[in-house]
1. Please state which of the structures P, Q, R yields 13.3 when mean projected area of the Cα convex hull in nm² is computed from it.
2. Thinking only about relative contact order in percent (Cα under 8 Å, 6 or more apart), which of P, Q, R has the largest value?
3. With helix-only ellipticity at 222 nm (-39500 (n - 2.57) for each DSSP H run of 4 or more, over all residues; to 500) coming out at -17000, pick the structure among P, Q, R it was computed from.
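Each value in this text was obtained by applying a stated rule to the coordinates, not by laboratory testing. The model shown is predicted, which means the values in this text are computed figures rather than measured ones.
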Structure P
Amino acid sequence: MSNSINTNVGALVALASLRTTQSALSVASKQVQTGYRVSDAQDDASTFSVAQGIRGNLQAFQAVQGSLANGVGLGTVTQAALTNISNLVGNLQAKITQLADGSIGNSQRTIYAADFTAMTNQISNFIAQANYNGVNLLSNNSAAKTFLADTSASTLTMTSQSSIHTAFTTFAQASVSSVTAATAALTSLTTFSNAVASSLGANAADTRTMTLQSNFVNSVVDATTTGLGAIVDADIGKASASVQALQVRQQLGIQSLSIANQQPSVLLGLFR
């Protein structure tokens, strides 16, 4: 058969080997170009199906990450406002105590009262400016806000701290124009201070819970992404080396096919 001019066995063998090499080269080249060992169903239908399911889960996790990030942001802004209000409460207590001193003169009382008013206005500003993404947990009649905690649509809640607004409104109406009024204002300030302390603790707890859940979800996403990569990512170094080796094999296969195709011509030469 090796000397047949009807069936060139050598050419058929060389052609089959070349086809195998070209097929392997196509696979390796695709891995280098896409970065994936399994980039579509043609590469590995079952693995691709599993990977698509994981990608769907990751998209759901992205929604959870965004929601939790909003929750952490709202809690952090609220906590900053409450902390600054708490700091001013101490200053207000000192100032009102000074105003409750009957030994001070009218000019001193005027100066202290102006300082009291400035600090009270600053607290009002802190409450009004505690906004995050259009939400203010310290505003009057504010409602609690819920945020996604996982892909099953479970939620975590940032509790409204509107009691601050109510307590502050009452305190802001206090007068410090006299010793008696200043003494009464101290009582009102104590009520407001207790409300601030309560809100600080409650908001801190909510924010901590939101932050811990956000960190956990981020860790899950990282681990899932790593697992997905292990399933579908290509070993680029190995694939690149394979491409080079297969390109050499391809050239050798082409040469072998060329040589095999010359054999019938050699046989014809015998009849000349």
Structure Q
Amino acid sequence: MAIDCRQETKIMGILNVTPDSFYDGGKYQDPEQAVAHGLALAAAGADIIDIGGESTRPGAHYIDEEEELRRVMPVIERLVDQVQVPLSVDTRKAGVARRAIAAGVQIVNDVSALRSDPRLAPLIAESGVSVVLMHMQGDPLTMQQNPTYTDVVEEILAFFRERIAYALAQGISPEQIIIDPGIGFGKRLVHNLEILRHLPRFRQLGFPVMLGHSRKGFMYKALGLPPAERLAPTIAIAVLAMLQGVNILRVHDVKEMVQARNMIAMILDPGRRPR
């Protein structure tokens, strides 16, 4: 069943079970540690937990389906029975998505926007789960070598129109689709900043918008900060995104993002009670 994310901004907690993700790679490779972190994300207020077994950081190599399944399935199978929030699987592979959906996952977060595996779109249509279509120029291995745009926002919008049309033609319903402009995926600093300045334009396509900016490398280019020191700019961008109507924020620091969201909501809605 597709996720309803059109009301209050949802906080998606990142759970990477990878050895090489840029911020938390290697921390949660052990299934016990990964499950414990997933429970901690839920306790901190995550509305969704996104589980990924393949790093898509700049320069990352593609891994095979068997290895990705080995990493994610023990975690998904345990968390689905222990948390009350929807689970998402961050994958480009239909075989991984099929197993994850069968286990109870409700969102497939595909950085390739259904371009990597032709079997994935029919699976999404058949299952009825939500799908995130993310924009990426190139692929993780090469995407930061020379990203070039004439008008980054217009080109991403054109990409989404084409990918949405493809998804609909494959039998995926509009209610299943979420879009993500792909901060840091084949973009220079100037491109990422331009996307952040124009988030409402993505909302105008009529689909929920997800933003995955958490602690990313463009913050080093902008402010000279290593990943461990990027919480403040991550929160600043999250607040900007919330005020511009972004529907889902995919973040590492769930507790802080939930607090920021709830504070904004209390300011904007005088009748809102504290959680």
Structure R
Amino acid sequence: MAEDDPIWKTGITTVKPNHIVTRGYRQEDLIGNVPFSHNVFLILSGRMPTENEGKMMDAILTSSIDHGITPPSARAARTVASSGVPLPTAVAAGIMAVGDVHGGAIEKGALLLQEGVIRANGEDLEITEVARQIVAESREQKKRLPGFGHRVHTSDPRTGKLFALSAEYEIADKHVELSKAIEVELESQTGRKLPINVDGAIAAVMSDMGFDHRLGKAFFLMGRTAGLVAQAYEEMSRERPMRKMYSSEHDYDGPDECDLPDEYK
């Protein structure tokens, strides 16, 4: 091949006839042996996760799977699905609705926390002092801190679970510590309780797992795509085409709330 011919370099997957290797592992060996969440960790980080890292990844993906029809991504997917397009088109519409406001707080929050921990380490500051500075700076600049507060929940049920698991799996470190310190400092400086939402929790945990903040939206997308598929399919399979969908008001007619089966406890 001539020197001026483009040559792609990739460290993700190589494909030859009858042979597929991803991050060094044969795909037929991964299939049925390595859980999907562990494979997600592998393909993003380049290494096989520890058992606890794999479990944490699974928890993160599950925490983002769906939030009903309240987010714009779900409404976008359902609106486009109602026009009679193929399923992938409707799901793509939902994915395209994810941006800095919806789903973007993980990326921005992870950057905030990662820079905060760098500041703490570089200036030999306590995490609580860095939290105080971050909140004071945000107030001075009149900027909202990503990952705090929620338009529906006053206490996001997903946050506590993710933090509890991150502690149980010995993953929680300075980024989780900083996020919690910011939550306390926000209430102290503003007089308002702005709890860490699921985006903020994922931002903290993924940072303590060593992931680049630029993967923040990816963590959201990987989990939420399953929900968007369900939303689009439900629209296609049980609603009439081109119906009016201008309101978030809805009646839930799914299964009654129940506890997990014993095998999952």
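1. Numbers: P: 23.2; Q: 13.3; R: 20.2.
The read-out comes from structure Q.
2. P
3. Among P, Q, R, the structure yielding -17000 for helix-only ellipticity at 222 nm (-39500 (n - 2.57) for each DSSP H run of 4 or more, over all residues; to 500) is R.
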